[in-house]
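Read through the structures below before going on.
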Structure P
């Protein structure tokens with residue numbers, strides 16, 4: 001049995017003891033952590049602590065367990081990522097970056113190493129702001145996501161506090177997200193707020209309905225007609241809920257599918273094969289209601305807006 005002690009730094013403060021341990025020691029299961037806490041083999045400041053104890057800066061977490069349980073896997077896959085990273089804004093808490101089409105946000109079975117998350121890690125290592133060999137270092141993380149073939153703005157957190165609060169803000173729709181898109185057909189009004197319901201089918205497509213059932217969830221979409229582009233129609237779309245594939249599925253349901261979209265578009269549309277990717281860009285985000293999260297270090301983000309100055313399909 002081995003004893004390991006970790007002094008909590010500011011980046012790991014304000015998170016639960018069990019979540020901190022799960023993140024830092026992948027060989028320790030949740031059940032094992034609860035058992036070690038119950039048997040007082042995990043302590044905080046040399047005293048018994050509950051699994052939901054909120055860690056504070058300078059707390060000392062002591063773990064008495066087998067050595068193989070205490071091994072921390074150091075992931076260096078980010079070193080293989082490309083250096084390309086378009087930074088829109090940066091400060092000590094966050095990065096706002098422009099994710100290009102075709103770049104996945106996190107690793108999956110088909111995409112390894114070169115992800116947006118890994119590009120950000122690599123960038124911050126070069127800036128000497130992320131130290132992967134420091135066991136207590138916070139891993140820079142994305143606060144939300146975009147689909148593989150959707151480009152646009154992504155917020156990444158440099159601190160645990162920023163990640164926790166901004167991810168919650170996106171979940172609660174306290175970040176305005178505005179997309180620009182190109183559609184084959186014109187919507188019935190110049191501007192409107194549309195209420196639908198969505199659920200995931202067995203083939204992982206999202207089904208849109210205009211009536212409530214036990215399984216579907218509310219999807220609220222706001223649109224604003226901007227003008228014509230060639231023979232198509234430009235819209236600003238604001239997500240008032242954040243359902244999977246919401247914009248693509250809802251616009252198709254409203255008979256105004258996105259140019260270049262492949263998953264939801266119906267066969268009756270005369271598709272333009274010159275558009276390899278869907279004409280959909282997350283081009284503007286604005287933080288609202290920041291103060292209700294009672295985190296003084298992030299209050300400066302209140303009403304702060306970030307915007308792309310170019311959209312690839314409007315040349």
Structure Q
């Protein structure tokens with residue numbers, strides 16, 4: 001064989017081997033570093049793939065076995081959000097006609113999500129619900145005005161109103177709303193019109209003009225308010241193009257990075273005591289998404305929360 005051709009062949013093989021080793025080492029690193037999650041931190045609900053469907057699952061405590069809350073065949077549920085009294089979940093549900101909001105009673109048996117009549121037509125989609133602290137209202141994302149933006153309704157579906165004024169009309173896409181613990185504000189992310197970047201904004205819960213908390217040309221998305229209202233966790237690809245977890249003060253100051261991996265860390269949610277974040281990670285680019293947790297002000301070593309066949313995403317902690 002021609003030496004030059006042989007050299008090119010070995011170069012290609014070596015490159016493939018290095019890629020495989022990098023993926024494997026990333027997965028092994030996370031597995032080796034992972035510790036057990038302490039007991040007594042509360043229950044976690046999340047979206048799990050079960051065959052060709054997506055259902056809501058529940059982990060009552062770190063030492064318990066996960067159990068399935070829904071088993072619907074014509075509805076793909078996701079984005080669970082705990083009600084303040086912790087007895088039910090608001091979820092998004094997808095059918096062929098679009099997405100809608102549902103309420104799910106959390107019991108010891110499988111339950112059927114009950115649709116919230118928000119007045120959306122069949123060709124409109126409502127998604128990503130979040131509760132007001134008093135449990136009376138829900139903020140959510142809807143495309144009923146042509147672009148995805150934030151709305152608020154009463155829990156029974158009445159009282160629909162748009163949340164944003166002014167520059168909301170220029171928004172290409174908004175998502176990830178989360179209500180502040182004191183009930184006064186809602187944080188969310190916004191993709192500006194014609195831009196591939198998103199930043200995090202906050203708006204008064206009664207509506208008005210949104211104010212930016214991040215101003216970086218990157219995808220800064222899915223903000224989550226800490227239980228004491230002092231900090232906001234979010235995911236961003238600002239440093240190396242890979243999604244990692246970040247935390248900032250509630251006013252947008254003191255932004256810092258929590259994770260440093262060669263794989264995506266996404267969708268953070270706070271523990272009830274504000275000490276931990278549960279999140280989704282995919283250590284193997286060809287593998288499943290699993291749930292992990294880290295101690296925000298501790299050693300930040302990843303703890304395995306749920307690792308099972310299929311994707312586990314969109315966690316919510318109570």
Structure R
């Protein structure tokens with residue numbers, strides 16, 4: 001037997017049982033008594049059983065009605081919870097947000113913004129997937145991430161929209177006792193004088209550094225490669241060479257007690273927030289984007305980092 005009972009009909013049964021009279025139940029629901037009576041009668045007809053015993057003053061739930069009432073309460077509660085969740089999702093206050101980001105940005109750029117997001121929208125679950133540059137783009141392309149925070153692509157994908165977020169300049173990282181440590185700045189050509197500690201080719205940093213070295217005609221000699229920021233810092237601290245690192249990476253090297261000298265001419269890495277242009281952003285992702293680009297949002301102050309300025313009606 002198929003029983004098509006609407007949430008309105010189930011709510012009528014629950015409210016009548018709770019209030020005991022058609023007059024009180026109708027007032028609680030904001031409907032007329034005849035309308036409430038028809039809703040309850042239709043439930044009984046479809047269930048083929050009496051749910052209430054009627055008297056001149058009150059109604060009493062029948063034994064069969066008690067069984068139905070228990071289920072009806074649960075269904076109405078689940079229905080209301082679902083609608084509240086849907087309303088919250090549409091308002092950006094509930095749901096989930098998946099962010100793909102470069103490891104250095106996930107550790108230094110994202111945390112204060114995520115904290116603000118959680119404070120404003122505690123019902124939004126935030127998941128951060130940190131990965132190297134190409135993997136970040138792939139996660140976004142596959143739909144495994146709603147948005148990405150990464151370095152600007154040298155060959156942008158047609159299906160991805162990149163919005164400027166910040167830029168960070170490059171520094172030469174040296175041990176505290178290095179002869180260069182007190183310099184105000186260094187020319188890129190000075191890097192030809194000593195070994196370099198560099199990130200592996202999978203890192204977006206490596207490509208930018210290689211391009212800058214080539215542009216300034218710097219022929220690099222001995223090179224030590226590493227993929228992890230901490231490893232790069234440890235190698236530099238041990239005296240194995242000088243590293244070229246951008247501003248957002250500096251906080252991750254604090255343990256190594258290094259000194260950072262700005263490189264000139266200034267070379268910057270452009271940081272963007274990206275999303276799929278042909279796929280509408282969900283409300284939580286839209287709320288995140290608004291937060292990132294809102295000039296009123298507090299932003300961390302880091303050496304060599306300049307934040308992009310957007311009007312409040314940016315998108």
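Quick note: the coordinates plus some simple rules give every number you see, no bench work behind them. Fair warning: this is a prediction, and the values are worked out from it, not measured in the lab. Cβ atoms are built from the backbone, for glycine too; each structure is taken alone.
Annotations
- Which entry (P, Q, R) yields the derived value 2.2 for distance in nm of label points 7 Å out along Cα→Cβ at positions 174 and 270: Q
- Each of P, Q, R could give distance in nm of label points 7 Å out along Cα→Cβ at positions 102 and 214, but the derived value 4.6 comes from P.
- Between structures P, Q, R, the greatest calculated value of distance in nm of label points 7 Å out along Cα→Cβ at positions 134 and 278 is seen in P.
- Parent structure of the calculated result 1.05, given that Cα Rg over 2.2 N^0.38 Å is the read-out and P, Q, R the choices: Q
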